[in-house]
Structure 1
């Protein structure tokens, strides 16, 4: 069985995140100064804290909380989701994979209905036997592991008996931790939300360029060809 992350792994969501950042930061009550797209995503891929990005955006610290709340509320609206695109070769790769093994999508999106609508619009909903989504509650005392733990819990709640011979494909260190906690083999795809250096440091079982590149390891003579 395959478990796939969505944003950064299957979808290019850079334009959506940056457009949301610019729109929210430029609101009259915040009046920050957006940094260039390349610098913004450079910081994101280096796993820099949001506060570091906001500091460079000349936003006053007392306004950080308001920015983060508005950003989360705006990020998954249908208007912003329309900016996402399917990464090159992903749809073709999914078409080859879903005839060989069940594919489950696991994402930390909060708006489930908007997520399903987006997958339908992009033409890839049909490839997934399950679409698991949700994000942890915001706690007073932040837990740096809350997001990947919640992601793992989504899988455990759906599959109380976890499948064997499973590969989890993602793009961040959180995906590695999530997969390992579930006992899954984990691969990271390049070009998403982390630099190659950070992906190596996360120590996954394999790093591949993208989903099409993963096919040669998954399909020829593989477990799902039998």
Structure 2
């Protein structure tokens, strides 16, 4: 089966952003090919097949790292909201939402807002909604947690959309112990560290903490 026609910039030379499917995956693939002297990656960095394979392998590596850490620590370090965070870190690493500050602070806000909603509605000892059913108290906790998370991320200027999933995981009772929330944050930090390493190996100037200032548009 022949490979689909490539789109975007020519294979030679540093690729321009955004890539042929948007985001920075083509640039990351190119950078890793240059770093590790893999001509096939350099020449085919803008191939949809190659970019998809990179996303697949990187997703496997992300969860494998979390799983290994979970086995070693005896703590569950795999959470649904880490999936969209991982995609942000490797698809659009230079957008503010993917920066370490926004990622860590966003999830922290989501976890705190979720736990506060459990306290307010007296649900800290209740089982998860999937097991006990949805009550009016649970509806109130979910609504309060998502509203607080959305508002605080805007007020504090740390938007990170996957944090909306984190706060629902907590307010729905899937995670409700403080130690579980600390483990969740540890998992977020591990994912950010992986994002930092992979992006810098690829030559992407991923920030250490705060988002990079936006570059002014070229003069016409």
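All of the numbers you see were taken from the coordinates with simple rules; none came from a lab. Because the structure is a prediction, the values reported are computed rather than measured. Cβ atoms are built from the backbone, for glycine too; each structure is taken alone.
Couple of notes before you dig in:
- With Rg and Dmax of the Cα atoms in Å derived as 17.8, 60, matching label from 1, 2: 1
- Per mean count of other Cβ atoms within 10 Å over residues 58-65, the highest-valued of structures 1, 2: 2
- With P(r) over Cα pairs in 10 Å bins from 0, in percent, for residues 34-113 alone derived as 15, 36, 33, 13, 2, matching label from 1, 2: 2
- Test item: helix-only ellipticity at 222 nm (-39500 (n - 2.57) for each DSSP H run of 4 or more, over all residues; to 500) calculated as -12500, pick one of 1, 2: 1
- When log10 I(q)/I(0) by the Debye sum over Cα atoms at q = 0.16, 0.21 Å⁻¹, for residues 82-177 alone is computed for each of 1, 2, the one that comes out at -0.61, -0.90 is 2.
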